[in-house]
Structure 1
Amino acid sequence: MTHVEIFEIDAHAPELDAAALLFDRYRSFYGRPSNLGLARNYLRQRLEAHESTVVLARLEGQWVGFCQLYRGFSSISCTQTVILNDLYVADSQRNSGVGRALIEHTVALARQRGASCVVLETAVINQRAQALYERLGFERQQGFVAYARSLAPL
């Protein structure tokens, strides 16, 4: 297996365009229309405000994966958490170790930051991702139901 290179980027990194392209593909995977400008601006704004960490994966000179992490907190355990909010690997590189490398970097970064855990959500139909998460030690959570309420104008 070829070595996957992992990079954290900032808002002014030349790799921001590569991250935006991967983020746009991630959003498209979840049914959103492609909008590269929106994706780039969103990432840049999160990075400039220090609201997220963006991590890129490179394999054989190509940008092939990305994840975005947010800082979270647990009121129950009174600890900091890391939220693995977005994870995407190019179709051509699935099962090549890119997703694993991004997740392992996330776990190491969370430990370095003193977080108590890494949390994530994925679509019920995304069986491939679920299998990867479970192989890497993540456990499916039980006992909670997630809700969301749109704040769009009525």
Structure 2
Amino acid sequence: MSGLTTLILSLLGFAGDEISKELARKKLAGMDRELFGGKVKLMLRENKGFAMNKLESNRKAVVTVSAAVFAVLLVFYIPVIADDGYRAVRPGFALLTAGAAGNVYDRLVKGRVTDFINVSVFKSIVFNIADVLIVVGGLMAVIGEIIGGN
């Protein structure tokens, strides 16, 4: 995967996350929906804190830490795009960065992150597409680093 393709994948992931959150805000307001016999639920939750609303009462800390972590991520992202020695980690890093960008953008611009997906095995955890991109992208980047190769 080229550096340009990595950047495009990041932008598409970010856009997909933002579109999904906007749809959730419009379509799920005041109503939950069950899918797959209740194994997956779509439910609108606005999260002002970190995961599971941790530190929701301290918006300044949440925004500051989120922005700082994202800035550090960008410091690593730029060489990943520019240096062909990082080809194996590019797909994962693209997804990871897209997800982080989506959640940081929401915290900075909207003051909250929209979560709307619940899987029954996780009971009280409600998440969004950005969260999935962060987890899957992080795993892919680690696997890419372990496997290596260009």
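Just so it is clear, none of the values below were taken in a lab; they were calculated from the coordinates. Here the structure is a predicted model, which is why all the values come from computation and not from measurement. Cβ atoms are built from the backbone, for glycine too; each structure is taken alone.
Which one of 1, 2 has distance in nm of label points 7 Å out along Cα→Cβ at positions 61 and 125, as calculated from the coordinates, equal to 2.2?
Checking each candidate, the match is 2.
Out of 1, 2, choose the structure whose coordinates give distance in nm of label points 7 Å out along Cα→Cβ at positions 77 and 133 equal to 1.6 when calculated. Could the numbers behind the result be given before it?
Working: 1: 1.6; 2: 0.9.
Derived from 1, not from the others.
If log10 I(q)/I(0) by the Debye sum over Cα atoms at q = 0.15, 0.16, 0.17, 0.19 Å⁻¹ is computed to be -0.85, -0.98, -1.10, -1.36, which of 1, 2 is the source? Intermediate results must be reported in sequence, preceding the final value.
Values: 1: -0.85, -0.98, -1.10, -1.36; 2: -0.80, -0.89, -0.97, -1.12.
Label of the source structure: 1.
Rank structures 1, 2 by Kirkwood radius over Cα pairs in Å, for residues 37-116 alone and report only the one at the top, that is, the highest. Numbers along the way, then the final one.
Numbers: 1: 13.6; 2: 14.1.
That would be structure 2.
Using relative contact order in percent (Cα under 8 Å, 6 or more apart) as the calculated read-out, with 19 as its value, let me know the right label among 1, 2. The partial results should precede the final answer.
Working: 1: 19; 2: 33.
This figure was derived from 1.
Matching task: -19500 is the computed value of helix-only ellipticity at 222 nm (-39500 (n - 2.57) for each DSSP H run of 4 or more, over all residues; to 500). Pick the structure from 1, 2. Walk me through the intermediate numbers first.
Values: 1: -10500; 2: -19500.
Corresponding structure: 2.
Given that Rg and Dmax of the Cα atoms in Å, for residues 85-140 alone, derived from a single structure, equals 12.9, 41, which label among 1, 2 identifies that structure? Before the final figure, lay out each step's value.
Working: 1: 11.5, 34; 2: 12.9, 41.
Only structure 2 yields this read-out.
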